[in-house]
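Below are structures written as structure tokens.
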Structure 1
Amino acid sequence: MSASTVATDRPVCAPLDVLGRDVLVPLVTGGEVDYAALDYAASAPALQRVWDDVAAYAPYYGSVHRGAGYLSQLSTDLFENARTTITRFLGCRDDDQVIFTRSTTDSLNLLAAALPHSTQVFVFETEHHASLLPWEQRDDVDVTYLDAPRTSRQAVDILEKALAAREPSPSSPLRSSRGGSIGPALVCVTGASNVTGEIWPVKELAAVAHAHGARIVLDAAQLAPHHPVDLAELDVDWAAFSGHKLYAPFGSGVLAGRADWLREADPYLAGGGASRTVARRPDGGVDVAWHTTAARHEAGSPNVIGAYAIASACQALTDAGFDALVAREQELIARVRTGLAEVPEVRILSLFGDDAPRVGVLSFVVDGWNSSHFAAALSAEYGIGVRDGLFCAHPLVRTLLGGAPDAPAECGAPEAAPGERALNAVRVSFGAGTPDEHVDRFVRAVKELVADGARWSYRTEDGRCVPYTA
């Protein structure tokens, strides 16, 4: 299935069991309510199954690789079997590698470090900072930032034009700014926006990239928890994602895909595990033979708990059935969008429009409200956890808000009166563990806050809006 489409005629399942669903939080107006975690796009709660699997393994934890003891051998098998599970989950090809990292950010920085000399990178300005910024760390790499498209088709056309202009010619605007011949090319694109939730035309962008001899890496941090990701079907060269967004919050991530650039690059970290043999030279130095497998970029003792947790989450999502999970999430998305559409003061942010396929991530602004104030009121008065700000995607949010400045308004000050530009936005996000009641409470809370205002007083402390008693 292409990541460009979302089917809705699918069986619907119940929400998956997650930690924290029954946690009670106090309300400033009195009493307690179960916490509505609606910030999945930042970090999703752990699946109960993941937690149980990790707890069952914990007594058997041991050193990974090279250990002769039973627990070391058990842990090594667990670690490598986790790699196999993730390989299946991502639909990897036979010669792809799965490398364990700390996060999506770490994965993309690893790939950036492995780029051949004089690589040209093409990245849309709409990316999360994790996929927008790593390429600038290489002095020998040229980065071309592509304008924000306003339709899915336009995204493909923008990339097509940029890559076509790369063809060698004296007048080409995309020739290496450092002189010399043009090197390899890499396209970086998100699978689903962490701001709007919109799914990007990944398969179509991959086809354009490959037609022009470029490779493509998919930032799947927001797509993988909500939607199947199949490297072979999408025809992407690499994909990166984080465990903490995939219901496995144990500080681990994945970079999966083609082995050649990674095999030829210097190790991401130098140390034990990445080296196959080390020998002293007569001149006093050392000669090192590095591994050519995934171990080349996994120096040090690996995060076996994190790797196992990701594999457990991948298996749990597979067993639940992505068809049913997607269908249920589409119902939640429809309920939220329909509810917010009934509030004229609310403007939902979007690049591709109302009909674009999307995952359970949605950002909006409210006329007359500072977004930090609105988010604080949702938390303090309704027990709802959302996020406000620019969501580590500053260029995209500024584009969606019309080029608004960075400086936040003081808590309680109007942020976006009718006809004025907002400074930042509120984001609500949900997924496989979200109960219906949480999204219904959110919609009701938005309507009540807009109609009646906050019931409590708030002020700014250390840049955050917080409730206080005068």
Structure 2
Amino acid sequence: MKKTYIALALFIMGLTTISCKKFLDINKDPNHPTSVSEALILSPVEVTMATSVVGGYNGTIAAYWMQQLSLNQPPPNAETYRITPVDVDNTWSYYIYPNTLENLKDLTFQAEAAGHNEYAAIGKALLAFNFAIATDIWGDIPFSEALQIEKYLKPKYDNQEAIYAGIQNLLDSGIYYANQPSSGVVPGSDDYIYGGDMDKWKKFMYMLKARFYLRLTKAPGRTASNQADSALNALANGFASNDDNAFVPYPGSPSAENPWYMNTLPGAGGVVLAASFVDSLKSRNDPRLPVIAAKANDGSYTGRKSGEDASPDPTAFSSVNTFYGGYLPLDESNSAGAGANLYLATYTEQLFIKAEATFIKSGAAAATPIYQAAIAAHMQMLGVDGSAYIASRGPLTSANGLEQIITEKYVADFLSIETYNDWRRTGFPRLTLAQNAYVNYIPRRWPYGNTTILTNPQPQQSLTTKDPVWWDKQ
């Protein structure tokens, strides 16, 4: 049912317009005008978020910098760390703030005012999800004064510590609304993620709380132990199995393809798998390799060395296989990737979060079975037998525990922007600088968009991509 309507949402996404007057007090403005129902706002927002944010420039940059993908183009380019305010402008000035956050703000305001508890809960959850994406790549951003153009033409940039507190408050509020009695207007087929199943939405929100608690293990004023405690408490109400995975499905029809299918088409510039990623899977005899990667034209699994000069034939390298949405250049008749799911959060990721939090609190022996369960969950998700592989990895130790957990999480979070967050927070996986690097470091943040620099000058805009965000104290 979800795939039946998603093509329509792709067509209309971005057409919804809003004019929100308040942000932190959005349920106390009875004169706020609205023009469309929550159902008509939710569908396009979910598709925009998945297609243009999670699977858009955010996703490709993370995959290049974390060396899961490689761009077969002459350097300098995005893979070799060339990123400018113009490059990120659409993400800030079109996709995240106006088309996603503003529409979610309008949905939430309207739902709270009308007593539509389910829509209010979903709106809060997705506001938290997208504000986290924005602050993780830019650091300080408009939050408390955001989305109130009639009141704040030049909203201030809140510090990231305050934003993270606000994100947790949004999730708490979302959980509150999800626990309220069902209203007369409820989401169904317009909710592509969970079809209006509020039990699953609650699990998703608790999982996100744990994700964001663990993000702050090295943040100033925080301790890893306390953040781990908070994460473990939240996970008690999180996902129970792969059946709870949060994803947006794609029908695969024209104009309704998975974004990674579009990202890996020949016209996208030769997007292939990176050598370090492929080689790491091969070296461990990882049974997930054939599901993640398609073979190169010589029948081998071969990745491209990050940043090297362009090859005249990109089919000499492995490409993304169809499970994650890849286009197969050696089998143009196979368009299965166009109809793949785009994952926002998974049970596998949750288990890795639990394994890391347990390792922090209780040590390697206690974390090992959870770590092994996380690998097994990803194997199950991909439909492969991982028993021999898990046995070969051995138990965690106090010396290798964090690296083992994050390295395996890096594989399981293939094409997720979470790999970039984990690398900045932990230093794993161990990466070397791409060849022909535009700068002599892997960037720790994005530059601010050109439009906000011109229209809303702020002190933080002088920061460079070498400067860490607040929680990045690796």
Structure 3
Amino acid sequence: MSLLKRMGKEELLTKKAYAHSSHFQLNRKMTGDHLENKLHNYLVEELKKLGDNSSEDYEKVITQKAEEFFHKEGKSLSFEEKKKVLYHAENELLGFGPITGLLSDHEVTEVMVNGASDVYIEKDGKIERTDVTFKDDDHILRVIEKIVHPLGRRIDESSPMVDARLPDGSRVNAIIPPLAIHGPTITIRKFSERPFTIDDFLQFQTLNQDMADFIEASVKGKLNVFISGGTGSGKTSSLNVLSSFIPPTERIITIEDAAELRLSQDHIISLEARPPNLEGEGAVTIRDLVKNSLRMRPDRIIVGEVRSSEALDMLQAMNTGHEGSLGTGHANSPRDLLARLETMVLMAGFELPIRAIREQIAGALDLIVHQERMRDGKRRITHVTEVLGLEGDTIVLQDLFLFKETGMGEKSGTIQGHFQSTGIRPYCAERLELIGFTIPTSWYLKEWY
């Protein structure tokens, strides 16, 4: 046989072997998928017989019944394949499907499901694609329904968007067709199982010690503080940290779209907004809750995010004796937050003069803490800015602390810089001195440049 014929024959045998191998792998995958569906249905029927038992009982029953199932149906599967099939079935029954493993990964801060085979995560501030897949769009819809149903929320064609939360407080947004053109989409902002503390922020270099001491004194001294920043800049985490400085003797009322704050104090009332029902009625807005909170004898009012007409009621509360209130708002800078607050007040439907609105803002706010997610993925408090009052038609601000960026690390790829006091004595210094805070000399040791 010639060399050319022999090579051709070997190539043909190789192709046949590859085709046989691919066909074998495909059949094995189909068998695994079929068994997974069969096991899932079998376990659902068995769990129905338990009634309302604890999740621990469910886990024991799942393991036991799965062994019985594999003894009858899964003899052709290896130990690892059985383990994989059981893992997927457990995730469907006790977790949130294919993304259960991502949600339990402490390093993952965000999970983004763009489609059945298009799942991304955020780690260390960087977005990366995963090999996690759903079976189809209906599979994604079932996971969304599993998230929102226990909260009394709904998602369907008449209401194709929903905000919800997971049991651990993680924030969930889901949107489905016809609004999401390419299929159902889930975005989950994860929060740490243990709420961050100021020590964690110092370790992460989110701020420095002087800033931490001043912010703590400002909260304890009942200054009205707003946290501003862009999407994903860490405003909610910072609000949690600032809220931890509130003395345990005070009555705190939190108001949110979806309850995310986790405070350590005992005397807390948490209020959550409610969307309209199928008839478009029964909605309870953030503004309704802010108004109601004023009748609940609050020492502190904390609004998770001010984004609409509730800004007017929040500012009025701050101006009428409800000192020490906290809130967050989307903005690109402290000055931008003031402009956005003006716009949100106008959304209340009252034709107020701009000067009157600015007087309300200047009289209500004492401090703006601005946070950013930097280009390297790290989150830093870049401004601590004091609101001094109104001069003419302009609200006067003065920066007390800034983050000075000096460059980019060649090897690490992280932004280099330092936090620095501007050396200005705060207007609120005398007020803070009444609670024992004194401005340290370190504020004035370094020259600002």
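For which of 1, 2, 3 does Cα extents along the principal axes in Å, calculated from the coordinates, equal 96, 60, 40? The read-out comes from structure 3.
Here Kirkwood radius over Cα pairs in Å, for residues 91-266 alone was calculated and came to 17.9; which of the structures 1, 2, 3 was it taken from? For Kirkwood radius over Cα pairs in Å, for residues 91-266 alone, the value 17.9 is produced by structure 3.
Work out the source of 40, 15, 11 here, i.e. which of 1, 2, 3 gives that when semi-axes √(5λ) of the Cα gyration tensor in Å, for residues 227-338 alone is computed.
Details: 1: 40, 15, 11; 2: 30, 20, 13; 3: 20, 19, 15.
Among 1, 2, 3, the structure yielding 40, 15, 11 for semi-axes √(5λ) of the Cα gyration tensor in Å, for residues 227-338 alone is 1.
Here, each number is a calculation from the coordinates, and none is a lab measurement. These figures come from a predicted structure and were not determined experimentally.
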